[in-house]
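See the structures that follow.
Just so it is clear, none of the values below were taken in a lab; they were calculated from the coordinates. What you see is a predicted model, and the numbers here were worked out from it, not measured in a lab.
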Structure I
Amino acid sequence: MALALPIRGARLLVGRRPEGVHLAGFWEFPGGKVQAGERPEVAAERELKEEAGLIALELEPLLVFVHDYADRAIRFHVFLAPEPEGEPGTGAGGDWVWKSLAEVRRLRMPSANARVLEALGQRVR
């Protein structure tokens with residue numbers, strides 16, 4: 001799994017998962033599966049474009065970790081995408097909004113994001 005965390009100024013882009021999908025109503029960062037033969041950073045760029053309509057001008061590695069779910073373990077590759085090009089639209093992740101780290105910390109997110117938020121707290125002020 002590859003995540004791209006877009007940052008503009010002191011705000012992060014998050015999207016709310018639409019009704020009718022797994023974890024509907026939860027908030028998330030742009031990201032998705034790494035395809036066979038694809039490097040995680042390429043997957044993060046692709047998912048950012050596909051889901052939120054943004055183009056990463058650069059990616060900074062933030063964190064790699066494994067999260068154990070009840071039915072499987074997933075390896076996450078997390079990248080910061082500072083000052084991406086474009087404006088977020090409505091995509092696979094629902095509507096996208098810019099929020100401060102403090103606001104993001106109060107959102108209902110999938111459990112794996114606890115590690116992401118911890119790492120973000122050390123990089124984003």
Structure II
Amino acid sequence: MSYSLKAGLRNIRDYGTDGVMILLADQPFISVVTLERLVETFASEPETDYAACEYDGEPMPPAMLAPNLYEAIEQLTGDVGAGKLLRSGAFNGKLIAPGSKEELMDIDDPFQLEQARRLWNARSERKG
């Protein structure tokens with residue numbers, strides 16, 4: 001995980017960005033509304049190091065990170081993500097609640113994949 005974060009940062013460092021958004025490819029239920037709220041929260045609080053979704057009071061991806069976190073991310077190793085930094089208390093952040101807890105569903109194993117399929121099908125049936 002740390003390798004992916006560092007590789008992504010290396011590709012944007014020269015662009016002078018105000019920040020980056022970290023998204024997980026295995027969170028299929030994140031809404032555009034939640035992503036927009038993250039951007040708005042981050043942009044409206046210039047002294048904030050990050051804005052992240054929260055679950056049970058803990059920061060979770062997706063998250064917006066300020067450039068002052070880039071160097072700390074470069075120090076991460078192994079299967080460690082930015083969450084370690086956000087939970088450390090060393091950085092000033094804002095947490096937002098997603099529209100639903102399902103938005104933060106992370107598919108890491110066959111059981112979670114089956115849960116996601118059921119949820120997807122249930123949502124599709126309601127829309128149809």
Structure III
Amino acid sequence: MAWFEKFNLTISGIDFHRYHSDHFIFVRRARSDILVLPVYVDDILLTGSDSDGIVENKMYLKSHFVTKDMGRLKYFLEVEVAHQKYSILSQRKYALDLLEETRFLGCKPANIPMEANVDYGLMTVEHLMIQ
């Protein structure tokens with residue numbers, strides 16, 4: 001049995017259901033609480049409004065799979081989480097890493113990101129195919 005199939009069967013046994021618009025997000029509702037479990041390859045995030053439920057489900061998952069608790073969320077899928085009064089999501093680090101990788105980190109901003117006063121004209125798909 002493939003890993004994801006086993007994972008799906010295991011968490012469906014504790015009332016998690018696949019989210020209708022994204023089959024890699026699992027949701028469990030109980031009373032007024034919600035637990036959300038997104039899965040991306042081998043990265044899993046368990047979050048929600050029920051602190052006790054999070055602890056219980058982490059222990060349940062650990063009893064069925066080899067897991068590592070990474071502690072309080074800092075990054076998930078290139079999204080940085082800043083914990084303040086309300087958590088804030090940011091892709092600042094991802095953007096800086098991308099600029100550094102492409103050697104644009106030290107570039108100065110420009111009002112117009114292309115050469116000014118150039119007539120680029122209009123080209124249709126037909127023009128591009130002929131040339």
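Computing helix-only ellipticity at 222 nm (-39500 (n - 2.57) for each DSSP H run of 4 or more, over all residues; to 500) gives -5000 for which of I, II, III? Clearly, the read-out refers to I.
Suppose you compute percent of Cα pairs over 19 Å apart, for residues 8-71 alone for every structure in I, II, III: which one lands on 31? Working through the options, I get structure II.
Taking Rg and Dmax of the Cα atoms in Å from the coordinates of each of I, II, III, which one would give 15.5, 48?
II
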